[in-house]
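Okay, got some structures for you below.
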Structure P
Amino acid sequence: MVLSFYLVDALFMAGYAAHGSLPALAPVLYGAAGCGLTALFAVAMRMGLHRRMGGAHFTTVQLLTACILMLITAAMVPQIGMLLLLTMMVAVATAALQLPLRHVLAVSGLVAALSLALLMVNGHRFGMPLDDGWSRLLSGLWFAVVLGKIAAINLIGVAMRKALSASNARLALALTQVRELSERDELTGLKNRRSILALLTEERARFARGGRAFGLALLDIDHFKRVNDRFGHALGDEVLRVFAKIVAGNLRGTDHFARYGGEEFLLLLPNTPDAHAAVLAAERLRRAVDEHPWTDLAADLRVTCSIGVTVSHTGEGVAEMLERADASLYRAKSAGRNVVCTK
């Protein structure tokens, strides 16, 4: 795009030169300088110089060289000085889409100072050729091209906004995935300890504000160490995954199930009015685990679980509720395992 802008400007200058308003060498030198600068910066980018310098600094240098070229050209051929100043304004506006404010202010200040100096010294010769019909046509067309460049800036801005929007969408998706990963147990795909404790805290706060009672259950796979020792850790991991699927497949849509640590799992049962309802829910899960055909994984494999259940009490905190659920689980293990106990 930059190269095409230089060539268009050089073409208009060639029109003035053909008419006799400019020296014949002016468009050649301007076009060659513009093409040379574009090629130089293209090579620098291929060499990775823009990454080493930083994109903003690289673009600032590119903008300054373009402005200096136009100011030098305006000083040499002041007959079209006003058109070159307008073109330079478009260049600054284009770069401003990509530059930080401090870079834009620095470049604008420097260009303004150089332009003022040039106008003070040679401003009486600055103009826009309007002496005859051909000159007026070229000047009008060049001015229209300047406006067209502004429209091109708008297209660049639209493209940048779309790219930014797409980038933000990708970032939002990545953040969602990271958040999801941070709340999930990698092995079972269930919620992890931090996630379930956050939900438990929210449910406890809701209950304290007058919400419905809720239940809590700790599930522990019986003699899981023996499974690992006898069948290996790979099969032990598969037991954990299958256990998680069995329990998750027998829950209500409002229940929350998480891996609490090791072979221990935590179940949050919202809208559970009393211990009897919580025990019934836990007993359904215990039977589902006990009745599962575990021998499909390995011959002689049998997996059961012990479950400790409790329900919310007024004035009780999360820690106290977890302690009671843990005490219930201890009772279940002491009672021979593969049972549900409450306290």
Structure Q
Amino acid sequence: MKKVLALVLVFVMTLALTGCGQKTSQITKVTVSEVTHSVFYAPQYVAINLGLFEKHGLEVSLINGGGADNVMTAVLSNQVEIGLAGAEASIYVYLQGKTDYPMVFTQLTTKDGSFLVGREEEDFSWQNLAGKHILPGRKGGSPYMALEYAIKKNGLNPQTDMNFDNSISFDAMTAAFLGGVGDYVTIYEPTATMVENEGKGVILASVGEEAGEMPFTTYFAKQSYMEKHPEIIQNFVDAIYEGQTWVKTHTAKEIAEVIAPSFPDSDLAVLEKVAQRYKEIDAWSKTPNLSKESFDRLQDVIMEAGELEAKVPYEKLVTNTYADIAVGK
């Protein structure tokens, strides 16, 4: 009898181990290159830390690209499957005439997430930038163009009324500013608040709030990858939408607690303050859909910046197929 029970136990354990093996094999690994690591992308970190990607059969790894150009390079060279950056990156590649250019399939944020940081407290107005040394990032990038748009909106010309210095790369701007370069710099969170808390700068204005809505940060992938793995893209969008919905319905404190593992060097109080700041400017997209109107507005900003001569067709660069299915579920 003992031998029978032993055989049964071995059989049950074998089935259990086989079942576990099957479950693991169903998890697909996906690598995402994000333009920077910021609370600005809270819905993404919520989806990771609450297991929403795993729920949809995905294991997502993040790489900090340190700029949209680096993110796009990683996507085009197949170093990563998905890129997270401004939609302008896809526009530029499309205009190069590449056949397998990346398409945008999800919108994550609707405004610029950077904040203008100065060296000391002041009665701030955008006119204060006249004659000053500004660190705006890479020319042609979304942060650069959003800041440029905000400045022009306030009656100044960045190219003639100030030193609009694009010689410093996006990922090196904060270090350069802390090293004494420039009078003002744009910084993403939580870094901006950490700089302020350390007494090394002062947050003066939200670039996104001043520049207005546009599809600031989006997910994109090469068409060949999307055609070969539509189920992976759909599962990814489903998880992101659940993250967007969760962020929309929870407090800044709750958001901070959930995303904290993604920011081990940031104090929980800082994360809460930052999450509240992004909530107040309505920075996060409520759905993964990217409308033609929003995409055209982005192209208006790019054209005004002198980086685009004519608008590219919305249908060529954006697909809402996966977003529509996610929202309709």
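Values quoted throughout were computed directly from the atomic coordinates according to the rules given, and no laboratory measurement underlies them. Predicted, not measured: the structure shown is a model, and the values here were computed from it. Cβ atoms are built from the backbone, for glycine too; each structure is taken alone.
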Of the structures P, Q, the one that -23000 was derived from, the read-out being helix-only ellipticity at 222 nm (-39500 (n - 2.57) for each DSSP H run of 4 or more, over all residues; to 500): P
Winner on FRET efficiency 1/(1 + (r/R0)^6) of positions 46 and 166 (r between Cβ atoms, R0 = 35 Å, to 0.05) once structures P, Q are ranked, highest first: P
Which entry (P, Q) yields the derived value 13.4, 37 for Rg and Dmax of the Cα atoms in Å, for residues 174-221 alone: P
For Rg and Dmax of the Cα atoms in Å, for residues 62-125 alone computed as 11.6, 35, the structure of P, Q it came from: P
Which of P, Q leads on percent of Cα pairs over 27 Å apart, for residues 54-189 alone, largest value: P
When relative contact order in percent (Cα under 8 Å, 6 or more apart) is computed for each of P, Q, the largest belongs to: Q
For 3.0 (distance in nm of label points 7 Å out along Cα→Cβ at positions 182 and 278, calculated) the corresponding structure among P, Q: P
At a computed -0.60, -0.75, -0.85 (log10 I(q)/I(0) by the Debye sum over Cα atoms at q = 0.08, 0.11, 0.12 Å⁻¹), which of P, Q: P
